[in-house]
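Chemist: Take a look at the structures below.
All of the numbers you see were taken from the coordinates with simple rules; none came from a lab. All figures in this text were calculated on a predicted structure; none of them were measured in a lab. Cβ atoms are built from the backbone, for glycine too; each structure is taken alone.
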Structure I
Amino acid sequence: MLLVVGVIAGFVYVLVCTAWQCDDAFIAFRTAQNFWHGKGLVWNPGERVQAYTSPLWLMISVVCYGLFREVYFSMLAVSMLLSLVCVFIIGLRTSTNRVVSILTVIALSASASVIDYSTSGLENPLLSLLLVLFVIRVKELRTQKSLAYLSFLAALVGLVRLDALLLVLPALAWTAWQGRINLKSFLYMILGFSPLILWEMFSLVYYGSFVPNTAYAKLNIEIPRLALYKQGLSYFVDSLTHDPITLSIIAMGVIAGICKGKSATRFIVFGIFLYFLYLIRIGGDFMSGRFFSSVCYACAAMFVGHCELIRLSFLRDKARPFLLGIAASGLVLYGFLFPSSRWLSDADYGKGMGNGSAVSPTGIADERAFYYPRTGLLNIWKYWPEIKQKNLPIPPHPWAVHGRKFSQSNKMIIITAIGFVGYFTGPDKHIIDVGALGDPFLSRLPFRPIPGVKWRVGHYERLIPEGYIETRMTGIDSFSNRDLVQLYNAVQNVTTGPLFSTGRWREIWRLHTGHYDNLLDS
């Protein structure tokens with residue numbers, strides 16, 4: 001027991017030494033800031049646009065900002081707490097084999113994907129905890145009320161990320177089918193899914209869409225499928241090259257789930273398979289390992305929950321300790337010798353690494369290396385007196401400093417990196433996001449690669465139509481392309497018009513049914 005606690009304490013130590021936040025996290029934080037300044041759940045004041053991906057993570061950031069009027073320290077604390085609960089469950093609650101639990105937690109602490117995105121300011125730790133709880137609940141499911149709880153967990157997963165439902169819906173569907181669905185069990189499932197159902201109803205009424213604007217920005221693209229598939233496979237190769245232990249943990253969990261798990265557990269494996277196909281289909285991501293982090297936690301829970309897998313029948317009892325000793329030695333060597341292990345990471349991590357070093361030729365980046373010198377917790381502590389003396393923002397990233405400068409300006413900001421700038425510019429400024437994450441009009445324009453210009457996954461910068469900026473600045477129609485005026489007016493009606501006006505709901509219907517798609521060819 002003491003040894004398990006010690007290993008978990010070591011995990012927390014690694015978390016503290018590597019804690020950081022990225023620019024993308026502050027997109028949601030700006031929405032939380034606007035909420036407490038009376039602007040509503042918006043990114044630009046006066047525009048009802050869901051520029052964040054995770055509603056549940058946003059709600060947590062709203063609470064943190066409301067209590068502390070800051071998000072850096074409070075959201076790092078929440079992230080660490082959620083990650084700690086994950087490893088506590090895996091280390092102490094999931095398995096009776098303490099040796100396997102200890103080795104699994106050690107392996108997690110050496111995973112770059114797990115450690116980097118257990119903080120970062122993104123929603124990964126919340127998704128990780130929900131997936132771990134789902135894996136455990138599937139294994140223990142007994143009654144129809146348990147089915148309601150399992151549906152509730154699935155709904156929360158959807159509230160963290162809609163695409164993460166791929167991981168849990170197959171197992172949930174199989175569990176419901178095995179229970180021979182009747183009216184009572186169906187009602188229990190509806191009750192469990194009520195948080196997600198209620199959110200989707202709110203989202204349609206308030207934002208005019210079932211999905212976040214980020215989905216339009218990143219999926220409304222006209223890149224050849226083969227190019228996307230190649231980029232998606234590159235995402236897996238990148239992780240295998242720079243962080244092999246993450247995919248190894250996932251593989252061990254998948255094997256344990258298939259060989260020793262019940263049918264519902266095997267359908268979790270099927271969900272992971274679907275999720276990975278989805279990642280390949282969308283081209284992966286630009287943050288190395290981000291989408292493997294929560295899956296890795298879930299597979300670790302699945303592995304230790306079926307750790308009888310390691311009791312290989314052809315090994316004598318005396319041979320098993322020897323096998324475990326080899327595994328422990330291998331993990332220790334990996335932790336101290338492999339370049340991407342996070343055990344030896346310190347305050348100097350990422351220093352001197354600009355875009356050329358942190359971003360690979362495939363466009364996939366060691367995101368923590370890029371941001372850590374200015375947003376890492378150790379560096380904030382190290383330079384705290386200087387930060388306070390110069391009255392720098394926290395974190396003192398140059399983009400955050402620029403954001404503060406813009407807050408004193410009357411200009412409209414046109415940028416692609418909208419997180420730090422948007423948050424520190426304050427709630428009263430309008431920002432045009434060329435990447436379209438916070439711009440409902442530009443996100444409706446499909447991204448079309450320019451011949452000869454290399455595109456980067458997740459950074460689909462739109463070509464701004466002539467007259468669009470002038471129209472936004474003055475409110476006077478200045479478009480040179482008259483076809484796009486109809487689309488712009490429709491989007492404006494949905495995002496700024498009266499919530500329950502007939503015209504607004506007509507435009508919501510038209511936007512969802514492709515009424516304006518023919519205009520985009522121009």
Structure II
Amino acid sequence: MSARPAHVVIANFEGVSYRIRQLTMADFKRWADEQNLMPAPADAAEQWRERIEILLDGRANFLGRPDPTLWKSGDVHELLMVHAVTRQYDGWNLADHAPSAVREFLCFLDRTDRLHPASTRVGTLLKELDRLAPKFPSAMADSSRWRLAKRVFTAMVSDGVRLDDEAEVDRWAEQFSARGPQQRRATLGDLIDSEPGYGTGKLLIHEGKVALLRPGATISKHMVWRDAPCDCPDHGEYPPAALPAKAELARMVPGSGVLRRLVEFGSWAGHDGQPVDKRGELHGDSLRTAAMALGFPSDGISRMSDLPGLVMLWRLSLEFGVLSLRRTRVVAGPGLHLAEQVLRGAAEADDALTLWAGIYDELLCPAPPAGAAQGADALAEWLGVWAPRFFGLLYALGQDTGWADLDGLIARLLDEHAELLPPAEHGVVFTELASLAVRQPLADLAWHGAVEVSQPAAEPREQFAVAAREEAPRLGTQPWALSAWPGIRVRLTDLGRYVVRQGLLAEGERAPLVDAAPPTVQLALPARSVSARIMA
């Protein structure tokens with residue numbers, strides 16, 4: 001993961017799906033089918049399904065509303081009149097059907113008790129929808145309100161470009177890039193005057209996302225979007241790795257302490273559920289019993305934020321469907337069954353590895369909490385570059401080097417990416433933050449089974465060591481993750497090597513395997529206390 005270049009103007013037309021939205025959408029489609037809401041023709045049914053998915057993705061990626069079950073007053077207006085009108089290319093007949101799609105989804109949440117406890121009453125949301133629905137079709141057609149991506153995709157369709165043909169899309173983008181400012185005005189309208197790069201910049205398009213490079217920039221798609229194929233000439237070359245077969249890797253997954261704790265969370269909630277407050281959080285007796293069940297200190301806690309480690313487990317459990325909110329309660333979710341199967345070794349190898357790798361991704365780059373202070377996203381993006389780079393560096397050392405010194409590897413990481421650090425007068429603070437951004441995920445991923453971490457060779461000054469030991473259980477991490485403790489060594493496990501390699505291959509890097517992997521011995525991971533767990 002890298003910081004986005006500052007000289008790129010980006011507009012998104014579709015975003016990625018989050019697991020919690022995928023789970024909710026699967027339930028919604030089943031419910032709609034039972035209610036005979038889905039149109040019979042196959043192409044109309046597909047458009048029906050895609051329509052609400054696109055709206056929910058836009059709501060998450062552009063409006064900062066990732067939870068599809070949480071709706072406040074004003075959200076319906078913001079989704080349709082602010083997001084869809086300005087950003088969303090209408091390839092799914094949204095102008096006529098978006099209001100009804102939102103209505104059906106809100107009714108589904110209400111009638112199945114999936115509406116988040118902090119939501120506004122559905123009756124109030126539907127009144128808001130009724131007020132704006134008559135104005136929505138004309139607003140969607142008002143080109144003066146369109147932003148960059150909507151203008152570009154509308155123009156491509158008007159020119160007969162098939163949006164599912166990447167080569168055809170790229171040719172259109174090249175032709176657009178060759179136009180001068182006045183020729184572009186037919187597509188961009190007055191928008192061309194709002195950004196200096198719009199009149200002369202190079203246009204890039206990737207899977208529904210648009211970027212205009214400012215003049216003079218020579219950047220590939222991969223440098224803008226990490227999931228784009230890399231056409232860079234300077235691919236990294238990593239040493240050949242020996243990996244067990246998938247079936248053997250899958251047998252290592254039940255050693256994950258994080259996965260085991262998620263299953264314990266789901267079992268604690270049970271199918272009858274536990275009460276939550278109006279914010280959709282544990283409180284009172286339910287908070288204390290959950291803390292005790294999961295090994296957290298329960299004395300003196302009054303809200304979930306008192307236990308950041310528990311908060312992270314809560315978010316992971318909701319994200320992977322191990323827990324589900326049902327209006328006033330939290331219950332065991334549909335993902336609990338798969339997680340239990342994985343722990344028993346009864347799941348398919350691909351399912352076990354997919355679940356394990358998904359949790360790895362969440363621990364490697366945790367998202368800022370909903371409602372975080374302004375600027376939290378930018379800080380989270382900067383913090384998020386360090387741990388993936390660290391694991392890539394650890395992978396690059398190869399298997400023959402054995403253990404690596406943690407402090408030395410972090411120092412090398414900071415030296416190789418000094419351009420990401422601020423000037424010297426602020427460098428000490430940000431260097432420490434970058435170090436913490438490696439250490440805390442490292443502790444989580446050691447518990448998950450991606451990396452082995454040795455015990456410190458010594459302790460820092462006694463006063464700090466005592467404070468770190470006292471604070472670690474509440475945070476759900478190890479004392480050494482809170483700052484530098486001398487003499488710690490690290491190395492990737494087979495699972496860690498597997499998932500890091502998958503990420504490198506996805507970025508277009510060369511990460512070959514040796515011709516024949518030697519037999520490996522699977523070591524049983526010891527049970528870990530929750531203090532080994534997770535950063536806030």
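Chemist: Using helix-only ellipticity at 222 nm (-39500 (n - 2.57) for each DSSP H run of 4 or more, over all residues; to 500) as the calculated read-out, with -19500 as its value, let me know the right label among I, II.
Modeler: Values: I: -19500; II: -15000.
That value comes from structure I.
Chemist: A further question follows. To test your reading of the models, identify which of I, II gives 21 for relative contact order in percent (Cα under 8 Å, 6 or more apart) when calculated.
Modeler: Source structure for this number: I.
Chemist: If you rank structures I, II by mean count of other Cβ atoms within 10 Å over residues 39-46, which sits at the top with the largest value?
Modeler: I
Chemist: Moving to a separate point now. One of I, II was used to compute distance in nm of label points 7 Å out along Cα→Cβ at positions 135 and 167, and the answer was 0.9. Which one was it?
Modeler: Answer by label: I.
Chemist: When FRET efficiency 1/(1 + (r/R0)^6) of positions 303 and 407 (r between Cβ atoms, R0 = 35 Å, to 0.05) is computed for each of I, II, which one produces 0.45?
Modeler: Working: I: 0.10; II: 0.45.
Structure of origin is II.
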